[in-house]
Structure 1
Amino acid sequence: MVSESPTLFWFRDDLRLSDNPGLAAACESGTPLMLLYVLDDSGDGPRSLGGAARWWLHHSLASLAADLTTLGQQLILRRGPAREIVLDIVRRTESRRVIWNRRYGSAAALDDAIAAELARAGCRVSSHSANLLHEPGQVVNGKGEPFKVYSPFWRAAQALGGIRSPVARPTALPPSPQQIESDSLDSLALLPTKPDWSGGLQATWQPGEAGAKARLDAFLHNRLERYAERRDFPADTATSMLSPHLRFGEISPVQIWQAASDRGAKTAKFTSELGWREFAYHVLAESPDLHRTNLRDEFDKFPWVKPKEATLRAWQRGRTGYPIVDAGMRQLWQTGWMHNRVRMVVASFLTKHLLIDWRLGETWFWDTLVDADPASNPFGWQWVAGCGYDAQPYFRIFNPVLQGVKFDPDGAYVRRFVPEIAALPDRFVHEPWKATSLELRSAGLVPGRDYPRPIVDHGAARDRALAAYKAMRG
């Protein structure tokens, strides 16, 4: 029993202290404060995280817990159904106020259900906007309906204005009412067991709020000026690589928006990427089943091919015989991230060269991306596959050789992730099957042994994909 009814703040996709409106409101309540994170793999709401995202979450929670400790607070960790855990803590501590930042899609439905049960128990819930520039329902067309095309959506969002200012990081937190029982971080079992495949992730990333700030600062000072011109070149370090920090809420889009805007010129292309993320979340709010259901229902009739296990595995492991595709898939496997231009190429290859259902690709990305996001991941896959809003037309089929030549002209990206072909001359690095026997010997490369031959011919695959599209359309 506590002498004063405490407030419960529930962390979710907002693992930060700076610009955390819900946490700020909880601090202003003037009551003792409990800080909770629940790992909910019950299926009652959001999708369970994939392996790479779980690795990130472990380190992000460790960083958040350490930051809270410096302010004299503890992070309560629990594993299980969030509905049961939140209600149990409220009941046992006699809390009369629960605060959280909003989620979207199926997670929002779960939050609504929990809020209703809390209300019946006499507990007040307040939710806050923390992870978008504008809430779903605010950016609508002239008929008051959600947009289905990005460009007018983003124009309307920018015209709407009203982006809030970031909330200051608290310098102190109210004390916990008592020592609340917490699971240990290790007991959440977020890290991989043997074999430990996370070495490349550890070498690439610094999860946590401090890592997010460091990456944003480095981008703004070193790369923003060339972002618009170089962002499509995967060997270049022109992109921000902030996506996993955004996914776990270690930094907010409002913070990024303000920091970029303060830099002045040459920010429009970069901030438009925040707009694309925003669009994906607004679509998720309207279509919670985004990772399973075609936004354009005519694609329900598309004649996807049931893949042979070897074919799907060749794509997953970067063994298709197309170097730009294989480099991207190996970058994903090694680092938990892939350059956005290459994401489009590998997704087009799966759905159009191989005619494999986009949902299988989305599921693989969900498991292997550190930035596996419930909105952007399925939205991007549907965009490439042609079944999403404002989608790339299905008949636009990326030629992986030309994409490699255009965006990796000297083969630096391919050579980094497909080292077995690194010694080939530049003119063959994107189509090694055209090298002569002498050139192959000089490079120490035996086709089919050291590096696979293409698993599909581009021209034949293109014709097959166009025929499938025509058949769908009747």
Structure 2
Amino acid sequence: MSDHIDGPRVIADPAIDVTDLFAFTKPGDVSRLVLVADVFPFAGESGVFSNAARYSIVVKHVKVLGLGKQAKFVPFGQEVRFLFQFDTLKQATTAGQQPKSQVGTCTLPNGEVITLLVGDEAGAYSQDRSTRVFAGVRSDPFYIGILPDLKSVPNYLQDDNVMGLVVELNIEQFLSLQEGSLFGVIAETRPKQTKKQALEPPPYDWVGRPEQTNYIINALPESIDLRDLWNQLNPFEVISGDLAQVFKKRLTDSFEFWDMRDGIKNWDADLLNAHVNVRMDDFLLIDVAKPVTDTSHMEIEQSTIAGNTYQTGGGRTLNANVIEILVNYLVNRNQGKQYQGEAQQATQLGLNTFPYLAPANKKLLKISHQVDLLASPADVWKVVGQFSSQWSPLIASIKTIGSGIGQLREIETIDGKTIIERLESLDQKNKTLTYSLVSGVPAKPYIGYMQVTSNSTGSKVDWTVQYRPSGQAELIVHLIIDTMLERSLKSLIVRFGTPK
């Protein structure tokens, strides 16, 4: 998944996980550049930025050193860095703010510091209003359509959110075009540096081109996971020594693996090696003097490796189908069957206006299951209508705290997890029960509703959960909840029987 959950280190602390990077000229105004970095996969609706990390988007000049089998892109000159840092959550001080707000700063390459309120869609401006920045929870613009086995799949990140960072700037104010219009872009997270640290700490995580880690470095089945090692390299620096040999071999093996996904060898040794050399320097390429479109991503690299002069601005827009672009290039260099994914866009399309990232997904998702039983509603309600009843086979034990509305139940599941739920309503006459989740499932909010009604054969049980994923992909959260409802209700069939 682009750069989501790309190694054990960032899985342990998702707020430092750089998930995506985008660079494109502003729609309708090619004198301005938009840079977008996303962090914190599956941030839910209430994600926050880490107050212990520095979030940066960095730009450097790049020149083309060779074409064809000599293809190479070399960064040079000074880095142009946009540095975001954030405080802890604070109580609101002005009317209209959320009860708790997070404040941050963006330090521009010229040293100016812009203060911004996380979640403010208007963003914040530099003193001369030429630079505009944003930070907040937004809809995840990335989508998956094709897996490494070339299977077409729906978007596994449907309805998920990320923490987005956006910079919109005048190109000529920060990027000198006298030395060329081709640039490399990366996004990274690093620890906040203290005065006692003599050396710059290595990154927590960084990203250049999408899928460098998950689809390429970690593509080989049963191989050693090198992603954490890669993520701690310094972007734009040449990899040398033993590390260079390790990663060159991994990239070579990975590209050969991808080449044979369709059973046909499409890459000769020279071109494959050229692709390895290009990928050893990982940054998103954009030529700000040429058109950037939804289909121009990787055109610069592909044309250069093919021995041709590139025609577009490359870059990466929010709506680019980068998985299809990458997979078809890896498998057959776009010269054979074109593989198309089931997902053709993200949950929400990117916007043409600031802050470009679509608003956070807030719609409650719903999972419902029903079962018909050969028992009276009263008999079934005696089992499922008791908030403390241990009737599901997934439950090892239940402990209740309090009584009546507001009562808590602490559930120990058979796989060792703890789930705490609160009773919100109980109607004995109509045989309905509503509860909410306190903790234990990666979802917030989470409301469960159960009802027992009569039917021609006995009774019917309806169980519905409405929720928003938080901290895990919607696919995973859906699987957790769906399994819980389905297996629990099937146990009632064993207990009471069901019509044939």
Structure 3
Amino acid sequence: MISRDIEAEILRLHHAEKWPVGTIASQLRLHHSIVTRVLSQAGLQPKAIKRRPSILDPYMPFMLEVLTKFPRLRATRLHQMVRERGYRGSVDRLRHVVAGVRPRPAAEAFLRLRTLPGEQGQVDWGHFGKVQIGAATRTLWAFVMVLSWSRHIFLRFYLSAAMPSFLRGHVDAFRFFGGVPRVLLYDNLKSAVLERVGQAIRFHPTLLELSAHYFYEPRPVAPARGNEKGRVERAIRYVRDSFFAARTWKGLADLNAQAEAWTTGEASDRRWPQDATRIVRDVFAEEQPLLLRLPANEFPSDERVEVEVGKTPYVRFDLNDYSVPHDCVHRTLVVVASLDSVRVLEGLNVVATHRRSYDRGQPLEDPAHIQALVETKSLARRGRGLRRLTHAAPKAEMLLARAAERGANIGSMTAGLLSVLAGATAVELDDAIGDVLERDMVTLGAVRQALDRRRALLGKPPAVMTRFSTNPKAADVVVHPHRLASYDRLNRENEHEEA
């Protein structure tokens, strides 16, 4: 489409300046067909172009005959055929000629399809771009089901178009409508049709289980027959223009809440296409009682995945790590995930439950799992310390047994005896424990006193006790040793002053 001033300039150059079509097109940077069209609309007949002879002319009757019989034959194959008959020109020239003479298919007219109330629904996915959730980039899909007679729309957004979301969409749609249409039309989705050869169709087995549960007939539309499921396609376009455009939302739950409010509000109050005096809401009220009844229980639509637990107590599911009890390591568990929760099962037992995350690389931990692991590690360290203590001082086992009978804290007593062992020999500690057992004074203080008495009789200083802090941050404290030369220098200076 060109402006009025350009059309006026074309006419001026042609009449006043006597420019030919090619010159006008070149100077105004237009295609010559545009110039010819403007002159034709002004009542000027373009000069007939005298066609020059071509080396393809002898082969034109043969080419037209072949193209009439095989209108979709490729120009490269036709080029091979005419070369066998003597043509020596290039394939580019032949391709240009074929494009002008190839028969065009006649435009096909479609009948408007009409259905009975409660008879049919149409299903399809709509792609609505990408969304960023933390470090993850997810694809936003809209599952749309529309009832063919009343045009009532079900709309639900998901972050995947895989089979679990496909099943959830059906279950939620049937609950939304309060019933099931007798026939559902599908495009050739992988979730619906696995293979199709002519009229032979192989449905997805999970879709067949769903249809058997709700007693409806799944029916794929014929390829390239947009009129058969045009209602759901128009519904998706209506969703894009009237609902999703320029909409703001916080999270998937908020978007779906807005979608449900829109489908039960504005979308239900629109005019019914078959009678402009009625609205979709009233027509659906007539159709709803004619839908198939819902079964007593819903079809299971949660996602189920087998997962392997390694040496750390976490399972990986959908780009994130979920904690499990520490005794589940090196096992095969099952993750059962809904839209908002993740359950981890071992057999029929639920071993962990988490809120589902759509982020990426996030560890989702149950504080009880972490606390149990910390306590287990603490008991393991205590057990290693006890083995070390009883190996160095065998009499410590009897001491701890008697202390336990009297209600002493065995953990702190074991740590105290290990600190004593760090400042004395194993024989000295074992002999001191023997003295304490003979006097039946089974306390840590009694052991230290007995050890100091024994060392004093031998002329040794008291044992230096190493005190272990219970603060976990103390393990990360780095103590740098200092050079003692400055202290030696100060000591020498003090001795010189006293002399």
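Every read-out reported here was derived from the displayed coordinates using simple, explicitly stated rules and does not represent laboratory data. What you see is a predicted model, and the numbers here were worked out from it, not measured in a lab. Cβ atoms are built from the backbone, for glycine too; each structure is taken alone.
Looking at distance in nm of label points 7 Å out along Cα→Cβ at positions 38 and 374 over structures 1, 2, 3, structure 3 comes out largest. With Rg/Rh (Cα atoms, Kirkwood Rh) derived from the coordinates and found to be 1.00, which of 1, 2, 3 does the value describe? Going through each structure in turn, the value belongs to 1. In this comparison of 1, 2, 3, the computed figure 5.9 for distance in nm of label points 7 Å out along Cα→Cβ at positions 262 and 446 is attributed to 1. To test your reading of the models, identify which of 1, 2, 3 gives 1.3 for distance in nm of label points 7 Å out along Cα→Cβ at positions 294 and 318 when calculated. This figure was derived from 2.
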